[in-house]
1. Which of the displayed structures (1, 2) returns the greatest value of distance in nm of label points 7 Å out along Cα→Cβ at positions 20 and 44 on calculation?
2. Quick check on the output: 20, 10, 7 is semi-axes √(5λ) of the Cα gyration tensor in Å, for residues 12-51 alone, derived from one of 1, 2. Which one produced it?
3. One of 1, 2 was used to compute distance in nm of label points 7 Å out along Cα→Cβ at positions 4 and 36, and the answer was 1.9. Which one was it?
4. When helix-only ellipticity at 222 nm (-39500 (n - 2.57) for each DSSP H run of 4 or more, over all residues; to 500) is calculated, the result is -14500; to which of the structures 1, 2 does this value belong?
5. Could you tell me which structure in 1, 2 was used to calculate log10 I(q)/I(0) by the Debye sum over Cα atoms at q = 0.16, 0.28 Å⁻¹ as -0.48, -1.25?
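FYI, it's all coordinate maths here, none of it is from the lab. Everything numeric in this text was worked out from a predicted model, so none of it was measured. Cβ atoms are built from the backbone, for glycine too; each structure is taken alone.
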Structure 1
Amino acid sequence: MAHSKKQGQQAFALMTKWREDGVPDLITAFEAYRLTDGKVGFPYSHKRKNSPMRLVDVALKAITKGVK
């Protein structure tokens, strides 16, 4: 899926904010779920909750799903 330049800039800004808050570059799917209020990742009860996710991917998916 192609992303616009504006979405890329918004994702970068969101990722930068998360990094300033101390979020590491590699997080679990459950941590992504909590970080994005359920928009990206998996809840605790899901079997893939421990799957690793890169912060940059989480930020881009969050922006495309409407996280501000």
Structure 2
Amino acid sequence: MVITKKQLKEYLDGNYDVTFGIIVEELKSEEEDYPKIKKFLEQLEKEGWIEKAFCPEHKTYEYDPGKEQGN
């Protein structure tokens, strides 16, 4: 399934502690779409829609709602 930036933004709305692995699994993304999803995540982070932080417990990056979501 090809995902759009809008779909990714809607999916991330209000979701906490979401990893890249969870995103691609829940959105049933194909491996060929991973670079595009990573690009969208970078854009959403720059726009303040999400915040990216490293989780030492899970040893990966997680995404949380950003200031543009009102959190």
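1. Checked 1, 2; max of distance in nm of label points 7 Å out along Cα→Cβ at positions 20 and 44 sits with 1.
2. 1
3. Structure of origin is 1.
4. Computed on structure 1.
5. 1
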